[in-house]
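Just below sit the structures, each encoded as structure tokens.
A short reminder: the numbers here are calculations on the coordinates, not readings from a lab. Predicted, not measured: the structure shown is a model, and the values here were computed from it. Cβ atoms are built from the backbone, for glycine too; each structure is taken alone.
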Structure I
Amino acid sequence: MKTRPLDFLALLLIIIGALNWGLIGFFQFDLVATLFGGMSSWLSRIVYALVGLAGLYSLSLFGRIDNDISEKID
């Protein structure tokens, strides 16, 4: 599977989102909201939206990984 730059960006955003959710779960601390001026600020909402879009985009990786494994087995 050839890795695309968009795959790296999506992975980075997913990691940021996962770390933020971990902080919220363990310490009730929202890092994104703290850095960008609260949960309802437009910058925070953009970050949240980008993380969500990265998660949706990453669903396409399942199809590509499955195809890659099939090609290597044949």
Structure II
Amino acid sequence: MKKEYLLKNNIRRIRRGIVNITQKELADATGCTRQTIVALEKNKYNPSLVLAMRIAKELSVSVEKLFELEEKD
């Protein structure tokens, strides 16, 4: 039986708690739209590797700290 995984992220927590920037500011800095950041924070969208790396760089964290792979029940 194949295992299934969910990609969870800590974007909102890090963006608001540590870096303290708006969704719009993060979107502008990473070359995407605010709507993309909203969808990411709600776990409704999985970013490309390039976008994930841009977000991690902008938030000054590793990709591994920003995203977590969780096994589905």
Structure III
Amino acid sequence: MDILEISDKKKMSREEAADLLRTIADSLARQNALNLTRDGKKLHIKVPNEVTIEVEVEIESDESSLEIEINW
């Protein structure tokens, strides 16, 4: 059973998406944690030194996607 699940989906520019990914990557590299703010609430999520990462790419004629999932 999930204690907390947050799902967020919104449109943004490609550059904004890149900035978000950089922020997540920098946070993981420097702090071994993620600091997120959603709906005015701040979350500090500790991440261990070793994680499992899954990358999935789907290419279709009308839409493509890239999914990156990190588990620990």
Structure responsible for 1.26, with Cα Rg over 2.2 N^0.38 Å calculated and labels I, II, III on offer
III
With helix-only ellipticity at 222 nm (-39500 (n - 2.57) for each DSSP H run of 4 or more, over all residues; to 500) computed for every candidate in I, II, III, -8500 is reproduced by structure III
Can you tell which of I, II, III yields 9.0 when mean count of other Cβ atoms within 10 Å over residues 35-42 is derived from it?
III
Relative contact order in percent (Cα under 8 Å, 6 or more apart) - highest-scoring structure of I, II, III:
II
